[in-house]
1. When relative contact order in percent (Cα under 8 Å, 6 or more apart) is calculated, the result is 24; to which of the structures 1, 2, 3 does this value belong?
2. Of the structures labelled 1, 2, 3, one was used to calculate semi-axes √(5λ) of the Cα gyration tensor in Å, giving 38, 23, 18. Name it.
3. Looking at structures 1, 2, 3, which one was percent of Cα pairs over 20 Å apart, for residues 37-156 alone calculated from, given that it came out as 43?
4. Suppose you compute FRET efficiency 1/(1 + (r/R0)^6) of positions 29 and 253 (r between Cβ atoms, R0 = 30 Å, to 0.05) for every structure in 1, 2, 3: which one lands on 1.00?
5. Using P(r) over Cα pairs in 5 Å bins from 0, in percent, for residues 85-124 alone as the calculated read-out, with 6, 23, 20, 16, 13, 11, 7, 4, 1 as its value, let me know the right label among 1, 2, 3.
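Each value in this text was obtained by applying a stated rule to the coordinates, not by laboratory testing. Because the structure is predicted, anything quoted here is derived from the model rather than measured. Cβ atoms are built from the backbone, for glycine too; each structure is taken alone.
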Structure 1
Amino acid sequence: MTPAQQATLDLLGAVPSDRPTFDPRLGEQLSLELQRGLAPLIEQMGPRTLWLSKRGLDLVHGCQARYLADDRAEFAWSVPAARGTVAHKAIELTLGLGHDTPPLTLVEEALASLQSRDNGLADWLHRCDDHERADLLASANAVVAAFAETFPPLDRKWRPVLEGSLRHELFDGVIVLSGKPDLTLGQPRDGVSGKVIIDFKSGGSSSAHLADLRFYALLDTLRSGVPPRLVATHYLSQGKLQPEEVTTGSLEAALDRTIAAAHKMVALRNEPGTATTTPSWACRWCPVSDGCEPGMAWLAGVDEDRFDLDE
């Protein structure tokens with residue numbers, strides 16, 4: 001392995017005696033706390049389901065005007081939207097085709113597999129033009145190549161799962177928490193924590209990345225009753241892994257952040273005119289940035305070379 005791969009493996013590994021145990025009632029306790037915190041919203045929500053995802057939480061805790069714009073917009077596939085799905089599928093194929101398979105070959109196989117399905121992405125892949133397809137191929141290839149150079153080869157005995165769905169429904173599905181971590185490794189055994197949750201980022205670091213991972217850890221705990229032992233962001237452009245041990249405190253912090261976000265979301269649905277504007281580098285991707293004076297003024301005064309953040 002390369003030094004970067006070995007360093008990542010050293011950070012991820014743990015002998016059984018080093019793996020933490022938690023109160024077996026923790027998952028149930030967190031679920032009850034979540035229900036108590038969200039119950040007051042039911043009468044205020046109206047007919048729409050409230051979806052709580054890492055993106056929604058990030059947006060509503062950041063720029064509320066952008067959250068509203070995103071909440072109202074109809075999703076449409078594009079090269080940036082498809083890149084992650086294609087890259088993750090290509091990485092998944094290394095389990096069958098081998099870690100030494102050229103990244104571009106993996107991406108081409110991933111595109112062929114995804115295009116054969118019956119869903120919105122497959123439809124877009126059939127309709128996209130040659131320029132979009134070439135752009136998607138190149139950008140996904142860059143992600144997969146960086147992964148191959150900096151992350152250790154996936155071993156089947158680690159039980160790797162790419163983009164596995166996590167979901168927790170409350171009040172008969174009126175409120176839904178959902179997420180898809182990029183990669184999970186391991187599993188709990190006899191109540192002992194053993195899972196690692198990893199997100200891949202191609203840009204620079206952000207404090208929001210850790211909050212995202214804590215949200216995933218909360219979802220995984222609600223599902224299995226046993227928290228993961230570790231969450232980590234793997235920065236592909238830097239070849240570095242930034243891990244954090246999961247604790248009861250970090251799970252409670254994720255719980256509080258989720259409840260606070262839900263209250264903000266419902267309040268904004270009922271009174272959208274109260275939305276605040278918080279300019280940041282994310283203004284580059286905001287669908288209403290052209291009409292946002294604070295956002296445009298902030299971007300005009302920023303040195304773009306200092307930033308390399310992906311969404």
Structure 2
Amino acid sequence: MMIFMKVVLLFVSLCLMVTMASGQNIIKLYKDKVPNEIPGPDEEKPEDGDIFVISSISRPTLTIYLPPKEKASGAAVVICPGGGYGVNAYKHEGIMFAEALNIAGVAAFVLKYRLPSDKIMKDKSIGPLQDAQQAMMIVRQRAKEWNVDPTRIGIAGFSAGGHLASTAGTHYQKALIDNPSSISLRPNFMILLYPVISFTDSVGHIGSRTNLVGPSPSMDVIKLYSNELQVTSDTPPTFLMHAGDDDVVKVANSIHFYEALNRNHVPAELFIYPKGGHGFGLINPTSADSWVDRCLSWMKSNKWM
């Protein structure tokens with residue numbers, strides 16, 4: 001399996017230069033006015049390199065990756081890169097996963113979401129979630145066009161992108177965007193990769209919390225965005241991956257979320273590497289095991305592929 005993943009990564013690397021240069025599969029997330037925005041100049045800053053991070057995002061987009069029609073399984077995943085709500089780690093936690101999903105026949109949509117800032121948003125705590133909800137709505141609206149089954153659309157997120165994805169999966173009942181057709185904003189499944197889940201002092205990633213809700217949030221706000229406390233029996237089935245020695249986002253985030261899913265009888269799978277730290281993307285260099293292969297097997301066993 002690991003050999004397969006290395007071949008996948010070689011193919012992905014070749015695709016990246018073409019995709020990132022052309023930009024022809026990128027669409028604006030909003031046709032007109034961006035909700036909740038404070039108008040201002042576009043100060044977005046892409047920083048090229050192995051990770052390719054983007055900061056100061058105020059113009060959200062969706063980059064579309066479709067498998068060949070003859071390989072398409074009908075499944076789709078909206079991907080939220082990580083970055084502590086301060087940047088988007090757009091390449092190794094976005095594009096590379098999208099290309100790997102395409103090889104397996106899964107359509108992928110990389111979300112470049114707005115980064116919370118009082119300078120560009122009236123309420124920075126809801127800006128990223130608005131973008132995640134808009135992405136889910138667009139993919140469902142245009143599912144037929146993109147050869148996607150609207151009942152098999154999931155959301156994935158790495159690190160703080162995992163917090164955004166899990167927020168989309170636990171706060172979908174309240175639409176924060178214009179949704180005149182009442183399209184379901186609920187993901188059919190979630191894929192959460194070394195995710196920030198909790199905003200509590202003991203478990204949460206305080207940097208992500210500060211960026212999203214400020215340095216001194218009330219206890220009510222902390223509870224609202226501690227997604228292990230928001231799980232119900234209707235929360236989407238979830239695949240979780242983490243490393244036990246992660247010293248940036250504690251593995252307890254994934255464990256507590258899995259326990260909450262289990263208590264509510266929500267199907268879930270939790271895979272914990274003994275080592276690997278944080279932010280390793282598709283391949284954990286300390287292990288011969290592939291979480292991507294495990295994730296794809298989980299999707300197949302649940303009939304999303």
Structure 3
Amino acid sequence: MVYEIQLVPYDPNWPLQFATEAASISSALGDNCMRVHHVGSTAVPGLAAKPRVDILVVAHQRLTTIASLATIGYEYRGEFNIPLHYGFRKRGLIEFNLHVYEPDHPDLELLLSFRDYLRSHPAVRDEYAALKQKLLEEDTSFEKNNSIYTGYTLGKNDFICKILEKAGFKRLRFMKCTHHAEWEAAKKFRQKYFFDKVQVVDPYTWTFNHEQHVHFILYIGTKIIGYAHIQLWSKSRAAIRIIVIDEVHRTHGFGAKFLHLLEKWLKEQGYNSIHTQSSHEALLFYQEQGYVAMPFNDPEDHASDPLDVSMGKML
């Protein structure tokens with residue numbers, strides 16, 4: 001499938017359109033609305049952009065925003081590849097994309113840092129504009145190849161990471177694997193820390209395209225430092241198949257923070273318990289995070305290492 005991508009010169013009406021829509025959003029959300037920001041390319045004076053105004057909303061309670069925003073024409077689109085995020089769109093004479101987060105989500109700082117850097121560095125803004133035009137000359141920019149995003153969107157990733165590094169963005173954040181660099185990191189973590197130990201090539205890469213298996217990457221700033229593979233079972237149960245932090249980043253508590261984020265995400269998806277089969281080396285880690293002895297009860301009855309300990313936690 002070929003997707004249409006339209007870039008237009010900067011329109012000075014975009015900030016006015018944002019301001020009008022922000023007032024409507026604030027009214028619809030009431031006390032639940034903390035802040036509304038204009039983000040994305042339409043928020044950067046002088047930058048060519050797709051004619052869709054991107055809006056960032058910080059809400060006290062994200063879970064209650066779907067019904068409220070529907071009253072002013074917003075369609076809920078899911079979290080995409082960003083856990084603990086709600087995406088919406090509104091189409092009409094003026095088109096809007098809306099992103100809702102609760103306070104302290106790292107993407108709040110990410111989106112605002114990127115916007116502000118481009119606003120204050122015209123040469124970098126123009127470099128970004130040139131990249132966009134270059135991407136439009138490539139056929140792959142208009143296609144989705146094993147991703148929820150087009151090549152055009154994925155092609156901007158390296159530039160965005162470079163700017164975030166210059167802006168000093170260093171927050172810890174986790175994402176569903178989407179970009180090819182994230183999938184390559186996932187393969188590397190799996191092979192290096194698990195399958196090299198038993199001297200086999202990873203036999204489970206088929207899970208990369210299976211709806212019951214979700215693969216996550218942990219970032220610190222723009223650097224990938226961890227990976228997790230979660231299997232979604234029936235009856236509101238989920239299993240940790242793999243969770244690992246790169247060796248050079250261990251002993252800093254990143255593993256515990258990663259696990260907490262995964263648990264929060266699963267709980268929001270309606271899962272009541274999380275299960276794992278822990279090696280003896282990882283046993284203390286899980287115990288410190290509140291895991292206790294609990295039957296694994298794999299519905300697919302896969303063979304496991306007889307030395308592993310079945311553990312779990314109610315969410």
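1. Attributed to the structure labelled 1.
2. 3
3. 2
4. The read-out comes from structure 1.
5. The read-out comes from structure 2.
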